[in-house]
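Participant: Structures for review follow.
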Structure P
């Protein structure tokens with residue numbers, strides 16, 4: 001399916017639509033710009049209707065298991081959007097700033113082509129919302145796993161505010177449709193790609209000359225444990241985070257690093273942590289999730305055995321989860337789905353070890369004694385982390401925070417200087 005000009009269209013109209021796309025975008029951009037207030041008012045009104053349970057049947061149809069309305073509503077409030085705009089672009093960002101001989105104006109890049117990931121429900125809608133806030137026309141390639149959620153959201157948004165309709169074009173395109181994807185890329189002033197190294201490399205290959213490439217690549221996150229403030233509470237929160245996210249997000253804990261040296265201490269922690277992980281796993285809403293977690297753990301272990309990478313490892317199996325102690329000190333992707341890696345990493349070796357993943361670091365969930373928090377926070381920041389949180393909030397969004405160390409809205413605008 002295709003979403004264009006506020007309507008859902010069949011794929012059979014794709015060729016005609018792509019053929020006329022440049023003409024339609026040029027005509028739109030020759031007119032008055034899209035105001036941020038128009039976007040904010042529409043999203044806030046839609047958020048209030050969602051809060052009043054007006055769209056519950058639709059949410060039941062499209063929202064994945066485990067995703068609640070309470071997680072989405074804070075992102076749809078006027079105060080949240082206004083705070084984001086002010087934090088990232090400054091107060092009154094689209095008003096001209098006058099100097100002695102020139103005036104500076106913020107303008108949208110023009111047209112953004114978003115290649116969205118499928119690891120987080122609602123992310124395709126959110127990336128388009130960022131494009132709308134900055135006044136851009138938005139073309140988006142939806143992920144295979146979207147299942148109609150984004151198309152439904154775009155339809156609701158444009159019904160709420162018809163003036164947004166010409167600024168959103170969404171395509172449920174398979175990655176194999178390279179010619180059509182390239183046709184969309186040729187329209188872009190900025191290509192926004194979310195995904196791993198393969199997705200970023202593919203985007204670079206299709207980005208036309210003069211197009212700004214905006215990469216939101218995959219990142220790695222972990223927990224670092226150096227003592228406790230409230231041991232039981234902190235370990236329970238970390239276990240809950242690991243199970244709830246399925247370790248599928250860039251901010252999910254893949255490895256638990258321990259500020260200790262010996263293997264015996266590391267394995268002792270694994271035995272201690274496993275019951276917390278089992279307790280969290282038992283609360284999964286889907287009965288099949290535990291089986292999927294077990295399968296993921298077994299598959300990862302077999303792969304390591306086949307590749308001769310399992311020497312020196314100790315696996316602690318739980319019901320629907322596992323903890324794998326590894327003797328190395330590398331940050332890497334876990335088997336996911338509740339199967340977490342544990343490694344010893346003394347504070348004195350923390351920075352050199354993490355720098356081996358420079359450019360891929362995101363969130364550290366810090367568990368430590370209160371008197372060590374400031375020192376360890378500064379060390380993690382120097383190592384390249386862009387978010388430092390408590391144990392259970394690695395994937396929690398906070399008002400005003402950056403994304404991977406940058407403010408997205410700043411990347412979607414350009415400054416125009418005009419001589420007075």
Structure Q
């Protein structure tokens with residue numbers, strides 16, 4: 001039995017919102033119609049809370065995007081060769097090595113047997129299956145092209161995965177270097193230098209100037225450890241809270257795009273994801289206004305949200321997409337002109353596909369250029385930081401023999 005949430009009107013025309021238990025969606029509709037309700041909307045509701053439900057929810061969180069890509073690929077091949085969806089899912093569940101995917105697909109399979117559409121069953125697990133996949137599945141169910149659409153989804157998700165890995169790889173290197181420099185510096189300043197200070201203090205000798213400077217830093221860190229720790233925690237909390245406010249998000253998202261070195265990477269990243277998503281959706285028959293609503297979820301940046309808001313308003317008023325992109329500072333003029341031309345000729349999906357291929361190459365170039373700039377900067381940073389500490393540490397060693405002989 002499943003729980004279905006429905007909106008309907010009773011025999012007196014009054015609006016009713018409630019739930020009903022039934023073995024399938026068709027059974028729920030028959031019961032409601034028998035009772036005199038005119039159903040406006042009905043969809044599967046949340047399953048009763050039980051141990052198995054909690055296990056499935058936990059398993060869903062462990063599913064990786066690679067598992068979703070593999071699922072789309074294999075279902076596409078089997079459906080294209082004439083295997084029914086139910087049998088294809090059975091085969092995949094049997095051979096899948098992911099316990100989480102097996103559990104989730106088991107639930108989806110049961111929903112399909114109960115009369116629920118595949119796209120509707122996928123929508124029960126938004127953390128596992130992206131909105132774009134659900135929307136394309138809904139479009140394929142109407143057009144009967146599920147096999148082809150699953151292949152297109154697998155290709156799209158594969159490209160998205162590579163793009164995200166490129167950005168993460170470019171940003172991971174400097175982050176690791178900074179953490180390493182901070183760790184080594186803290187160890188030398190707090191753990192090593194104070195031992196040499198005791199030797200000098202016992203001999204009433206003066207430390208070299210660089211060493212005294214670093215020792216002052218060491219004393220400050222050791223004497224105010226709790227205050228510094230509290231300050232760091234407070235700074236992290238402030239940053240997290242800043243991201244929850246509209247003004248804070250705008251500041252952070254603006255820095256992502258405008259900052260040197262990483263700015264071009266994020267600009268090309270958002271542009272590639274937007275054009276690739278729009279091209280895939282439009283080519284699959286999704287209306288432009290719906291596609292704009294979906295693409296908002298792949299460009300997680302306030303400035304891009306503003307662009308999509310203006311686009312939705314423009315399309316709702318009967319204007320065109322080019323009216324917005326030609327005025328946007330986020331879209332390069334050359335690309336905006338291509339979009340306008342595609343809109344005039346009715347080849348917008350093809351234009352978006354070609355733009356995404358071009359911007360993907362530009363993204364790779366931006367990442368290469370950024371990495372080439374980041375590497376020498378990190379080497380300089382490590383050299384100045386660790387090298388300065390090393391000099392302060394070695395100067396006393398060079399004179400320690402003289403100190404010990406007095």
Structure R
């Protein structure tokens with residue numbers, strides 16, 4: 001996956017060095033400033049140290065709005081179980097790879113496991129627990145959950161066409177597309193992310209979509225709505241390429257349409273809405289943030305950032321230990337819809353035997369009551385709703401072609417919980 005961001009250009013004055021100054025070491029502050037100065041439109045998500053700096057300092061690179069916390073902080077007691085780190089996740093060259101080796105490796109920034117609200121495993125090899133990290137497409141789970149809550153409240157009918165809520169889409173390719181098809185990545189609209197060209201070809205719809213959000217460089221050939229960062233207006237130009245409800249194909253533009261829907265129905269900007277729905281109710285330790293494009297449109301498909309413990313606290317909202325009996329932030333009716341409203345016929349590729357379906361922007365629901373959402377560069381939220389287990393981690397891609405090791409999380413929770 002390839003993204004880009006606002007460029008920062010610097011000119012370095014090359015000075016002669018003496019034998020005494022050749023080995024000068026930068027201070028941590030100087031090193032961070034040096035990394036910041038190197039960030040460009042082309043390299044910010046290419047991987048390695050520079051990308052890790054961006055993922056941990058995204059609000060220094062992009063415009064952002066706070067997702068505000070409220071109330072007392074929910075304590076996450078430490079009841080560490082070191083034996084979990086010995087769990088074998090893979091084998092390479094005949095050698096067992098343990099969870100601890102993975103969680104403390106070069107690609108991982110932070111890793112946490114909660115059981116019944118207690119921290120039973122935690123590692124921070126490349127960040128502090130207090131730091132916020134960009135979660136990329138895990139953001140979609142927040143958008144989809146907000147959508148499902150509004151459905152449970154009777155404010156959105158998932159079986160209505162989107163143009164009934166967003167009349168400006170009348171005359172566009174979105175007309176007649178049911179909200180449920182958009183939420184389930186089955187809208188049938190262009191912008192599918194099924195090739196590298198979607199991320200590196202300026203003629204591709206997804207590339208232009210991210211350019212409208214300030215994450216790809218602009219070109220003079222792009223539509224005016226892209227060059228003026230009018231993302232919602234640009235979405236009106238999308239064309240239908242297949243029948244809605246026919247196939248589930250990953251298309252991040254769907255999430256941005258849902259963002260427009262959520263803002264229209266509630267009259268609130270998406271960061272404020274998510275703050276009121278989740279961050280003010282889950283007893284978060286810190287505010288989260290939502291990255292925006294230069295005109296203030298939320299980067300709804302990939303723009304949230306937060307601490308790892310707060311991501312885990314969000315996961316707890318789907319478990320018995322994380323729910324408020326009087327006023328649950330995530331109502332049981334939505335969790336039931338997420339688990340039971342299955343459309344397996346939408347799947348276009350082979351899934352593991354434990355996989356059931358995808359819906360409400362979550363990547364998957366297992367046959368055992370587990371839900372999960374992943375994000376670019378090694379981000380993940382996994383919740384076993386029945387066993388009351390939350391697993392979350394942050395990562396940084398090593399390079400442009402990096403692919404993470406798929407963790408056998410279903411087997412892990414069956415082994416220890």
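Participant: Quick check on the output: 23 is relative contact order in percent (Cα under 8 Å, 6 or more apart), derived from one of P, Q, R. Which one produced it? Display every interim value, and only then the final one.
Facilitator: Working: P: 18; Q: 14; R: 23.
Of the structures listed, the value fits R.
Participant: Quick check on the output: -7000 is helix-only ellipticity at 222 nm (-39500 (n - 2.57) for each DSSP H run of 4 or more, over all residues; to 500), derived from one of P, Q, R. Which one produced it? Show your work: numbers first, answer last.
Facilitator: Details: P: -12500; Q: -24500; R: -7000.
This value belongs to structure R.
Participant: Matching task: 29.7, 106 is the computed value of Rg and Dmax of the Cα atoms in Å. Pick the structure from P, Q, R.
Facilitator: Values: P: 23.3, 72; Q: 29.7, 106; R: 21.5, 73.
Traced to structure Q.
Quick note: the coordinates plus some simple rules give every number you see, no bench work behind them. Since the model is a prediction, treat every value here as computed from it, not as a measurement.
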